[in-house]
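Just so it is clear, none of the values below were taken in a lab; they were calculated from the coordinates. Remember, it's a predicted structure, so these values are computed and weren't measured experimentally.
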Structure 1
Amino acid sequence: MEEMITVRLEPGDKILKMPRAKTVRQLFSKLGIAEETALVVRDGKLLTPDRAILADDEILVRRVASRG
């Protein structure tokens, strides 16, 4: 059985159930999001691109924009 994760995309509050990516970097790739354009949070903690994603994780992906 394939390991799954739940991803909440913000803004927009879209919920996705998807096969587990091994790392945050792989998650960005699967979602088609550039690393520098979003923050990833698990259990209230910010995750760096090299961090592992675990089966059954609930992940928040928050798109961010720089205003300069």
Structure 2
Amino acid sequence: MNKFNTKLIDDYINENNLTKTEFCKKCGISKYHLAQIYKYNYNINVLVMKRIITVLNVKPSLMFIDD
């Protein structure tokens, strides 16, 4: 099963001195979606993934890890 790579999000937040709320605003996603991603309970939709990838400036394939 693939999981969302939350380390990329954490690294971006830390490098840019953001809170998770600020990150969500920058991506245009809700705090609920981000919380679900961290819980690995979220079957992420394409729009949310696209918004996060755009902010992180990474390839989509880097956003998923095998557990």
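For structures 1, 2, which has the highest computed value of relative contact order in percent (Cα under 8 Å, 6 or more apart)?
Details: 1: 41; 2: 54.
The structure with the largest value is 2.
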helix-only ellipticity at 222 nm (-39500 (n - 2.57) for each DSSP H run of 4 or more, over all residues; to 500) computed as -3000: which structure among 1, 2?
-> 1
